[in-house]
1. As an exercise: mean count of other Cβ atoms within 10 Å over residues 232-239, calculated from one structure in P, Q, equals 17.0. Which structure is it?
2. Identify which of structures P, Q gives the largest calculated value of mean count of other Cβ atoms within 10 Å over residues 48-55.
3. Can you tell which of P, Q yields 27, 15, 12 when semi-axes √(5λ) of the Cα gyration tensor in Å, for residues 88-175 alone is derived from it?
4. Given 0.95 as the derived value for FRET efficiency 1/(1 + (r/R0)^6) of positions 128 and 320 (r between Cβ atoms, R0 = 25 Å, to 0.05), which of the supplied structures P, Q does it correspond to?
5. Out of P, Q, which one gives 2.6 for distance in nm of label points 7 Å out along Cα→Cβ at positions 168 and 368 as computed from the coordinates?
6. Could you tell me which structure in P, Q was used to calculate helix-only ellipticity at 222 nm (-39500 (n - 2.57) for each DSSP H run of 4 or more, over all residues; to 500) as -8500?
7. By the measure relative contact order in percent (Cα under 8 Å, 6 or more apart), tell me the structure among P, Q with the highest figure.
8. To test your reading of the models, identify which of P, Q gives 0.60 for FRET efficiency 1/(1 + (r/R0)^6) of positions 120 and 224 (r between Cβ atoms, R0 = 41 Å, to 0.05) when calculated.
Structure P
Amino acid sequence: MKRKICTVITARPSYSRIKTALKAIQNHPDLELQLVVAGSALLDRYGNAVQYIEKDGFKIDEKVFMVLEGENPTSMAKTTGLGVMELANIFYNLKPDVVISVADRYETIATAIAASYQNIPLAHIQGGEVTGNIDEKVRHAVTKLADIHLVASEGAKERVIKLGEDADYVINTGCPSIDLAHEIIMDPGLNFEPFQKYGGVGTHIDLTQKYLVVMQHPVTTEYSESRKQIAETLEAIQELKMPTLWFWPNVDAGADGTSSGIRAFREKYNPTYIHFFKNMEPTDFLRILKQSACLIGNSSVGIRECAYLGVPVVNIGSRQNRRERGNNVVDCEYDKNQILNCIQNQVDHGHYPSDHLYGDSKAGEKIADVLATIPLRFHKTITY
């Protein structure tokens, strides 16, 4: 009998983190994929990732509308609570053999609680890493709830084992998003017209010239500073006036401050060198990154995919604090002059050699093979 593997996707970045594993699970002779899409992945204002999931041919078994408006710590807590209640019912009805919790967004702990409290074996993708933000607490809490740990690097593997997890259940599969990045390395051309395909707001900039990409999210532990923080980045980009593609922030505490800061800037300056997007299909986004001169902001894509792609990155602030990174990343604070100087240095440097820190492009297949063969359990003890 096939093992039923239920994966919960709660936000647009989670899809790129798991897409190749979903395909491998779907194609594996001993596995059956169950797919639940929830949270901001269903909302148009955050890119409506569900339409790309369906376009890629995945059957969605359930949808969970659980995002509470407010974009503050209280609404985050309530959103997570709604997620626990809704997902508990879904798991009861679907009766999966394994539930997968993807990465470390704040609401993903709802998946872990709903599964583990019902004695359903829980697999965690990308545990054992360190960063700033509420994600740090969530990631390690999910690790302690999880039974199977599918980590993305050797450093993460060592850390999960040090947390007391059974080494036989901690497997370095690499990151599935690197599988997608490998596809782009093999065929890096910009084979679509982004303005026609995705719309967005702003000038249709010339992508045959050097251009920047910006993706800056609020930091949930610094959410009251989000508007001030985005202003420093906006001012640096304003001074450079290089062609820029800017992507909208995630639904985290402080997102309203980030978004309102962008809107106020746009209304004040009406910049002719920036185009704003909500979202793109994962591979299209990686093509845009691969052809860019530099990524600016605080997204983990700069740490993971850009290391493999060799794209120069200016990482701002504490959101990715202490995460393992390649030589392509330069760190700075929320200061216009620092940001400006780092961007100029990175653009002048140009692309870096590919770094395989987060995998060798076979993560999806490895994850499916582990889920098909590993002895399942839903209880454990600390190993030492």
Structure Q
Amino acid sequence: MKRWKLFALALGMALVLAACAPAGEPAPASEEPSQGAGPSNTERAVPPWSELDWSEHLELDYAQSFAVDFTRDGCGKITIDQETYLLVPELDPVPEGTPEDVTVLRRPLENVYLQATSAMDCFRKLDVMEAVTLTGTDASGWYLPEVKEAMEAGRILYAGKYSAPDYELIQSKHCGLAITSTMIYHNPEVKEQLERLGVPVLVERSSYESHPLGRMEWVKLYGVLFGKEAEAKTYFDEQLAKLEPVLERESTGKTVAFFAVNANGMVTVRKPGDYIAKAIDLAGGVYALNGLGGEENALSTMNIQMESFYDMAKDADVLIYNSAIESALDSLDQLAAKSAPLAEFKAVREGNVWCTGKSMFQESQSVGEMILDINKILTEGHGADGSLTYLYRLK
């Protein structure tokens, strides 16, 4: 009798298991793996660090501040200045023997804390803004409409500036990557604390590119990080194609000064080796401050006395006022009110003064359009047809 009850119980359990199996699939007969079954994704063998073959490389034409090498296993090694990052596929283990000073980035990179505002334009162009959910700039400091709208809708939250992040918020949002500017080196304890919380920190250096097209080419790095390599290459190649007719032209010989006047009456100018100065050259102009000397440091700008600026730029054919760091201007009278000597400049007398928009430096991918704008000013007059993208004329 007991045997019959045990048999009935076993039969009932078998029927229950069969009923729970998905339609069209047999109930599992055994927990043991079948002979010859390959490893699962989580078990994929990855060579140790010392044996990784970095034989494939990201093709770069102008950028010099970063490099990316790939293995056939899908890992990426990113080098930015003295920092090294290892990009690992989602389910792969970190290669054994990876050096401790290599920052590991695991795909997919989500809930990014973006402190380096210039990088946001790359997210926009690659259509991956959803990866950014935290920012180090509050809504009033953003000039990109998509970002302001996302913050108003709560899709992007302010998580504190670079020197005082909201660690609790960052940790609660399971931040997968912090992208900061080099300003974080002034507060190294912030970088250390983020890393202690398990948040990898990538220090962005696109602004250190001396060639304007090198700055634009950083879009390829973000293509690698967010699985948009093909889209990034296509975008960059399209920008080069637009610029090709301009880059092939000879210089117009016309001089251009790029500047702003601060509250103390000092003139903020770009150094001759800066990407803005080179963009002017690529557009067919000559940077009016090419003879500028001054302090040797990593800064791309410097402040000079109005007297010095007057001596170098009073006869410049074109003046471009940088409203990205000072208040935007609407008229030549407003410009002259900043400093009386400006009224005597040739470009002011002839009405050949232009102004940038406030969003210029947040739109890091705008350099190509800026070159096209400057070229139109130099070759087609005052751009009265309204065809300019990033510059407007002061009247």
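1. Computing mean count of other Cβ atoms within 10 Å over residues 232-239 on every structure in P, Q gives 17.0 only for Q.
2. When mean count of other Cβ atoms within 10 Å over residues 48-55 is calculated for P, Q, structure P comes out on top.
3. Going through each structure in turn, the value belongs to Q.
4. Label of the originating structure: P.
5. P
6. For helix-only ellipticity at 222 nm (-39500 (n - 2.57) for each DSSP H run of 4 or more, over all residues; to 500), the value -8500 is produced by structure Q.
7. P
8. P
Where a number appears in this text, it was derived from the coordinates with a stated rule and is not lab data. In this text, all values refer to a predicted model and were calculated from it rather than measured experimentally. Cβ atoms are built from the backbone, for glycine too; each structure is taken alone.
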